Structures are given as structure tokens and as C-alpha cells.
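Below you'll find a set of structures to go through.
Just so it is clear, none of the values below were taken in a lab; they were calculated from the coordinates. If you're wondering where the values come from, they're calculated on a predicted model, not measured in any experiment. Cβ atoms are built from the backbone, for glycine too; each structure is taken alone.
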Structure I
Amino acid sequence: MMHNPIADVMTVLRNAESVGKKECILDYTSNLIISILDIFKENGYIASYKVVDNNTGGKIKVELIGMINDCKPIVPRHSVKKEDYLKFEKRYLPASNVGVMVVSTSKGIKSHNEVKGKVGGSLIAYVY
């Protein structure tokens with residue numbers, strides 16, 4: 001039974017990276033998961049992904065490049081003011097300028113580096 005698809009996707013990515021696989025298949029597709037994968041791709045954590053439609057909801061095939069050390073969802077989702085990103089960077093990321101937090105904002109799903117100091121939002125996940 002699926003309770004948290006974002007957590008399931010992050011677990012599949014983390015486990016595939018830890019055993020050295022070059023690709024993995026995600027059983028869940030949604031616009032949110034695709035937006036998260038876009039951010040991972042833009043920041044160099046995955047090579048590419050492809051949505052495979054099999055008439056039962058679809059799957060996503062992700063090509064890994066071995067850059068993910070850890071990726072997890074942020075539960076509960078914290079609301080962040082535009083000046084409070086540094087506090088959450090210290091909490092979830094290992095060092096300054098290492099890793100990315102995924103933020104849901106009024107401008108869409110963005111990385112925290114894109115919106116830092118501009119707009120607040122809700123933290124979804126992190127990767128480093």
C-alpha cells in the first residue's frame with residue numbers, strides 16, 4: 001500500500017545508487033515527481049529520465065551517474081520564509097554549497113538555490 005510516493009521514489013534512487021546500478025525504474029509518475037527529477041538533473045545528480053507509458057499509470061526510467069550520496073523527503077513539510085533557508089540548509093545538508101533542497105513555491109517546484117532570498121515555500125526533499 002502506497003502512503004508516501006515521494007519517499008518511495010527517494011528510497012529507490014538511494015538504494016540503486018548505493019549498489020552501483022546505472023539505471024532504475026520508478027513505479028510512480030506524477031507532475032511533482034517529474035519536477036523533482038528535473039531539479040536533480042539540472043544540478044547533476046542524475047543523467048536523464050524517461051517516462052514510459054504502459055497504460056497503467058506509467059513508470060519512469062532513470063539513468064544514474066553515481067552522484068547521489070543521500071536523498072530523502074522532508075517530513076513533515078516545513079514552511080520556510082524567504083530569509084530562513086540558511087537554517088534549514090544547516091539542518092538537512094552536510095555543508096554549505098553542497099546539495100540541494102527541493103522547495104514548493106508559488107512560482108512552482110524549484111531548488112532552494114533558485115529561490116533563496118526571493119520567495120518562501122514548503123520543503124519537499126533534499127539530495128546531496
Structure II
Amino acid sequence: MRYLLDTNICIYCITGRYPQLFDRVLLRHQNSGIALSAISKAEMYAGSYRRRSPAAYRQEQDEFFSYFPSLPFNDAAAEVYGRIHAFLRDRGQLMGVADMQIAAIAMVNGLTVVTHDMRGFTRLPDLPFEDWATE
């Protein structure tokens with residue numbers, strides 16, 4: 001595996017916000033290996049429960065999730081999360097808990113985060129990231 005999808009990229013693939021994105025994700029998945037994090041899945045499940053038809057959206061999510069392995073937030077990620085949190089807090093630049101957890105999972109597994117949230121992830125100098133939504 002080389003890439004970890006951020007939640008916004010998953011949502012864009014499912015909703016078709018960037019029509020070319022889903023094809024790129026699947027093509028790169030076949031060639032390079034892409035994973036999801038349990039954190040992104042949790043964020044998306046929370047979103048599905050807020051929809052008018054939660055079951056229908058959940059079915060779309062589960063179909064999308066079936067293409068990719070899911071990486072947990074484990075003890076190694078927890079340690080890296082602590083380091084990220086301290087680093088950002090010392091600079092007065094905290095980002096969302098979920099984003100820091102996703103970054104920690106990526107760093108522990110040596111993955112590049114694929115995101116459209118360039119503002120948040122640019123705060124972490126040791127984290128490689130790419131924005132496939134604008135390619």
C-alpha cells in the first residue's frame with residue numbers, strides 16, 4: 001500500500017462531486033494500493049445517520065469500502081497521534097482530532113494521505129499528502 005484516503009476524498013468518490021476522481025482512485029488502487037482508515041469510516045457512518053435515507057447511503061458507503069482494506073487506529077498510531085498533537089499545540093495550530101488520527105495512521109504505515117484538505121495536512125512537515133481532486 002502507498003496511499004490512505006482522507007474522508008473528503010471518499011465522500012467525493014461516492015457523491016460524484018469530482019467525476020474523474022473515482023476512476024483515478026480505482027486505477028491507482030489497482031496499481032499502487034490504497035487503504036482507508038477506520039477513522040474515515042467512522043466519520044462517514046456518522047454522516048450517513050444524518051441523511052434522510054441512512055440505509056441507502058450506508059449501502060453506497062459499504063460498497064465503496066469493499067474496494068479497500070481498512071487500517072485501525074492502534075497503539076502505534078496512538079503514540080504518533082500524541083506526538084502530532086503536541087507538535088501542533090505548541091505552535092497554536094491544532095487541527096481536528098479525526099484528521100490528526102488519520103495522519104497518525106498514515107505515518108505509522110508509511111502512507112501518503114490523499115486529501116482535498118490542503119490547509120490542515122500542510123501543518124505536518126513529516127506527512128506526505130497529495131490532492132487528487134484537483135489533478
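Looking just at mean projected area of the Cα convex hull in nm², for residues 45-84 alone, which of the labels I, II belongs to the structure with the highest value?
I
With relative contact order in percent (Cα under 8 Å, 6 or more apart) derived from the coordinates and found to be 25, which of I, II does the value describe?
I
Upon calculation of helix-only ellipticity at 222 nm (-39500 (n - 2.57) for each DSSP H run of 4 or more, over all residues; to 500) from the atomic coordinates, which of the structures I, II produces -8500?
Derived from the structure labelled I.
When FRET efficiency 1/(1 + (r/R0)^6) of positions 37 and 53 (r between Cβ atoms, R0 = 30 Å, to 0.05) is compared over structures I, II, which one is greatest?
I
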